[in-house]
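Student: Below you'll find the structures, each written out as C-alpha cells.
Each value in this text was obtained by applying a stated rule to the coordinates, not by laboratory testing. The model shown is predicted, which means the values in this text are computed figures rather than measured ones. Cβ atoms are built from the backbone, for glycine too; each structure is taken alone.
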Structure P
Amino acid sequence: MKKIQILLALLLFHSMYSQETIAVDAWQEDLRFLQKKVHERYSFLFKKVSKASFDAAIEDFYQAIPKMEQHEVVVGFSRIIALFQYGHTRMSFSDAPVPFHSIPVEFYRFKDGMRIKSSHKDYKDIIGAHVLAIGEMAMEKVVEAVYPTVPVENALFFDAYGLDHLTIPEVLHAQGVTPTLQNSITLTLEKNGKRFTKIVQATKDLWPPMRYGEIRPHSDWVNARDTTVTPLYLKSFDKVYYVEYLKNEKTVYVRHSRIQEDGKESVEDFYKRVFNIIDHNEVEKFVLDVRLNGGGNSFLNKPIITGIVANKKINRPGRFFVITGRRTFSAAQRLINELDNYTNVLFVGEPSSENINFYGDNKREVLPNSKLPVYLSFAWWQDKAQWQNADYIEPHYPMEMTYLEYITNQDPALETILSFNPNNFTLKPIEYLSKLFDKDRVREAKKEIRRMVDEPAYGFFDFERELTNKAFIMLGNDNARAIFLFELATMVFPDSQNLWVNLAQAQLETGNYGKAKFSCQKALLISNDGGPAESARRILQEINKKM
C-alpha cells in the first residue's frame, strides 16, 4: 500500500511538473530577438536601467541558459523585463510555455509584519500566522531574492503585486530560495505565540480568486477578516464604484475601485449623482477612496476631476480627501496626479504603487520560438513637470493597517478623515504665512505658526524643512521675506543649530551683521562641534572683517 502511495505521489509530481522542452539555442534566439526588439523599438525605456547594463544582463543570461531548467529560463526572462522597473512592462507566468504553479496562500505585509491573509480552505488553520521563513530561508531574504523578478516601480508595487511570486515554486527555485523544484513548500510560521512549520501543496491554479485585491466571497478560499461585518471600503463590492452619504458625519464617501464603466451606470452619470448628493445635503467632507484601484482607462477621469474642481462646497482645504494605497496604480495614478494638480486634496493612507510620471500602455510581443509573450510599454504619461517626478504620491497622512485592524474591519484612514477638524485649516501653510507678512501682520503670523506646529492636522507638513527651502529660494530676490521665514523657523525650532546658521548666513548676505553675529552665537550655544558649528565660526570671521 505504501509503495502505491509513493507511486501515485510521483505520478502527480510528474504530471504537474512535466515540462515542454524548448532547445537551448531556441531560447537563446528568443533572447536575442527580445534584445533587438527593445533596442530598435523600445529604446525609450532605458530610463532606470542603462543600455549597457541591460546588454550585460542579456549576455550573462545568454551564457547561463544551457545550464538552466526550462522554468528557470522563463524566470530569467522575467528578471530581464523587470530591469526596466515599470509595472506595465511585464510578463506573466500564466503565459509561459512550461507549467507554473502556486501554493494556495496569500501573503500580505501588514504594518506589524508579513502574515497569511487568506488561504484555500484546506489550510485555514494557518491564516493569520506570521510568515518567518520559506524553506530554510528567512522571509526578508526570500523577499530580497524574489524582488528582481518583479517589475517594481517602488516598494509598494512589490507589496501589492509582487508577493504572489513568493507562492510560486518555480520562482522560488529559480531564485535560490529552495535548492530543488518542489511540489510542496515548507513554511515556518508563528501564531498565538507558537512557532511551527507547515507543508503546503502547490496547485495548477496560479492566482487566488481575487477582486480588487480581496478574496471573492463564496469561493473555496477563506479570509482572515470577520466577514459577518463589511467595512465601507468593501461594501457593494460587486460594483466598480459606490457612494454613501454618512449623515451623522456630514460626509459623502465614494469607493472607486477601477477606472472603467460599471455597466449599469456610466462614470459620468455616477458622479453627477455624487455631486447632486453633495449639493442637496449637509456635507462638510467628501472622501474618494481609490486604495484598491489598479487603473483602467484614464480618459474616464475627466468627469471626476472637473466635477470636484467646480464644486466649491467640497473643493476646499480640509474638506476633500482621497484615500490611496499600495494598489493605486496606472489610470488611478493619473487620477490622483490631476487631483493633486488642480484641487485642494488631502491624501490619506499608503503611497501609490506607481511613479508619478510613468510608461504605461504596453504592446504584446511574442518570442518566436517559445511563444512566450512579453508586454513592453510604449506610452509616456507625464502629468507633472519632470522635476516633480517621484516614486509615488506621498500621503499627507500616512496610514498603514495592522493585522488586528484588518480582521476586525477597522479603517484607520477613514477614521482619521472623519475625526479631522477642517476649521482654520490651510493646505499651504507657507503661502498663508507669507500673505500675513505681506499684510504687515507679523505678530499674527508668529501666533499662527505656533498653532499649526502644535496641531495634529499639520502632522503631514515638515515646517522646518519647508520654511528653510522657501527662505533659500527667496534669498537674493526677496530678502525681507527670506529673513522673515528663517526667523519664524528659529522661533518654533529654537534648538535647531542648522536653522540658526542658515539665518546667520542670510543676515550676513543682507548686511545685518549684528543680527548675524547674534544668530551665530545662538548656534554655538547649542553645540561647539560639528559642521554647523564650523559654519557659524566661519560666518563670525566674515562678520569681523566687515564690521
Structure Q
Amino acid sequence: MKKTVFPEAGKYFSSWILPEEAVPVGYAALIQAFKLQVPTPLTLSAVSNRHRKYTRDGWSIYTPRHMPESTLYGHLTFALKYEGVNLALLKRLFQATGSAPFIQIVKDTPGSSYARRVWFLYEWLTAEQLDLPDSSIKGGQYTPVVDPALQYTVPGVTSPRHRVKNNLPGTREFCPLVFRTELLENYRNADLPARASEVIGDVPDDILARAAAFLLLDDSRASFAIEGEQASLSRIQRWGRAISESGKILLSLRELERLQRIVIGDFRFVQEGFRSTGGFIGEHDRRTGFPLPAHISARAEDIDPLLHGLIAFDRQFAPELDAVVAAAVISFGFIFIHPFEDGNGRIHRLLIHHMLTRKGYNPPELIFPVSAAILENIQEYRAILESYSSRLLPLIQWEPTEAGNVKVLNDTADFYRYFDATAQTEFLYQCVENTIKTILPEEVNFLRSYDMFRNGICGILEMSSVKIDLLHKFLQQNGGKLSSRARKREFDALTHDEIAKIEDIYNNCFAPEEGTK
C-alpha cells in the first residue's frame, strides 16, 4: 500500500501563500495528501514554530502545542476539534481512502469521541455500513456529531450504534453548515425582532398598513431591479402578492413551479418548470458564442434529489434553527442549485421572506423589504454569490453544447448540498439589520411627516390628493423650494404668500435629509 505523504513546513500550499513558514494541518493537510477536489475552505490551518495564534490571509496559524500526529486520524481529529465539520470534504476523503482506514481507527480507539464521530459521518455520508459491531460504550452522554460551539446545529437524535447525537441540520441530500462567528452571535443577541416591534409599537394602524403596502411593493420592485429588469407595474404587483403569501404555504416542488409561473408569466422563450438541461450564469463570447460561466448550476439529473433535500430542511430542520441562519441556508442553497431556466433570483429572495415569516421573525402583516436592502448593497451581494461560485468553478468539468449551454461531465451534486453558508448568513443578517434599523423607521417617519404635510396644505387650500403628491414631489426634488418652472406651470394659480406658507409647512414637516428618501 502506498504510504500517505502529509505536507511539511513551508511558505506555500498549493496556490496559496502562507503568512509565514508553517506546516499545513487538519483539512489543509488532508486536501494535499489525498489530492481532494473540493471547494477550498475559506480558512485553512497551519502550525508554525512561534508561540502565537492568529488568523490572516485565509489562514489560522496555531502554535507548536497544537501540532497533530501526522496521520489520517491525527489530522481528522485536529479538523473536527478546531475547524468544524466539512461534509463535502469528508465525503471526498472517504471516497479516496475507502473504508479500511476508518474500521481500523475505530478498532484502535473505540472509546474516542472523535473516532465515533468519524465512524458516524462515514456511514451517514456514504450510506455504507462499516464492518464493525455497535459501540460497546455504556453510560455517559452522547457526543454531538457537530460541535455546537463551532457551528449551528439542531437538537438532533441519538445514534446508539455510534454513541453520538446526530445534530446535523439537514439530510444526506441537503445539509449546508454555518459557523458560529462573533458577528453572527452579536446579531442574534441584538434581538432585532424586538427592535422592529419597538419601531412600530406606537404607529397608528392606518400608517402601519400604508407602510406595509409600500414596503411590499418596494421589495417586489427591488427584486426585479436586482435582475436588471424594468418590470411593468402589473408584474411588480403580482410578484408582491406572492411575497405577501410567503411563509403561509408549505414549500414543495409544485409550489416552486407555481412561483416560477407567477414571476415569468410568458413562457414563449423560457422553459417552464425545472431544467432538463444544464445551466449557468454568465455571458457568451461575442465572436464564438462559447459560454463564459461565472456560476455553473447543478446538473439537471441532480435537481430532484437536491430540492427534496431542501424541502426536507425547510420542514424538519429550519424550525429548530435561528430564523436568519435558516433563511440564508435555504435561499442561497436554492440559488446555487439554480433549478429553473429563469426566475431563480426572485424566488431565491422570496424564500428569505418565506423563512422569516414562517419563523415569526417579522411583525404580523409586515414584510421586511430585504430585497430593497440587498439592492442598496448590490456589489456586496454579488461578491457573496461569487465567493462560492468562484471556488466551485475550477472543480466542474464541462463542455459547451451546440445551443450555447454547458454540459457538466463530472459528479458535482455534493457541492450544492454541502457548502459553508457562513458568509451568506452574515450578509443576510446585515440586510435584515438595515431593514429594521433604517428602512422601516424611515418609511414610518416619512408617512407621519407626509400626513402632517398633507393636513397642513389642506388647512390653507382646497387641493386634491394627486395635486398634493405632485406638490410634495416638486418640493422634495428642489430642497424644499418650489421651482420657478412649477410656479409657472402646474401651480401657477398659487400666490406668493401661499407658496411661502407651503414651503414653511414642508420644511417644518420634513428633516433636511428627507430629499434623499
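Student: For which of P, Q does mean projected area of the Cα convex hull in nm², for residues 200-335 alone, calculated from the coordinates, equal 10.1? Before the final figure, lay out each step's value.
Tutor: On the way: P: 10.1; Q: 11.0.
Only one of P, Q returns 10.1 for mean projected area of the Cα convex hull in nm², for residues 200-335 alone, namely P.
Student: Given a value of 20, 18, 15 for semi-axes √(5λ) of the Cα gyration tensor in Å, for residues 112-223 alone, point me to the structure among P, Q it was derived from.
Tutor: Numbers: P: 20, 18, 15; Q: 46, 17, 12.
It must be structure P, since only it matches.
Student: Give the label, chosen from P, Q, of the structure having the highest value of mean count of other Cβ atoms within 10 Å over residues 176-183.
Tutor: Values: P: 15.4; Q: 18.0.
Of structures P, Q, the maximum of mean count of other Cβ atoms within 10 Å over residues 176-183 occurs in Q.
Student: Can you tell which of P, Q yields -12000 when helix-only ellipticity at 222 nm (-39500 (n - 2.57) for each DSSP H run of 4 or more, over all residues; to 500) is derived from it? Don't skip to the answer; put the middle values down first.
Tutor: On the way: P: -12000; Q: -14500.
Derived from the structure labelled P.
Student: Supply the structure label, taken from P, Q, corresponding to distance in nm of label points 7 Å out along Cα→Cβ at positions 48 and 496 with the calculated value 3.2.
Tutor: On the way: P: 3.2; Q: 7.5.
Checking each candidate, the match is P.
Student: Figure out for me which of the structures P, Q the number -0.40, -0.98, -1.20 belongs to, where log10 I(q)/I(0) by the Debye sum over Cα atoms at q = 0.06, 0.10, 0.12 Å⁻¹ was derived from the coordinates. Working shown, then result.
Tutor: Details: P: -0.40, -0.98, -1.20; Q: -0.38, -0.89, -1.15.
Computing log10 I(q)/I(0) by the Debye sum over Cα atoms at q = 0.06, 0.10, 0.12 Å⁻¹ on every structure in P, Q gives -0.40, -0.98, -1.20 only for P.
Student: Using Cα extents along the principal axes in Å, for residues 272-311 alone as the calculated read-out, with 32, 19, 15 as its value, let me know the right label among P, Q.
Tutor: Working: P: 32, 19, 15; Q: 41, 19, 14.
Going through each structure in turn, the value belongs to P.
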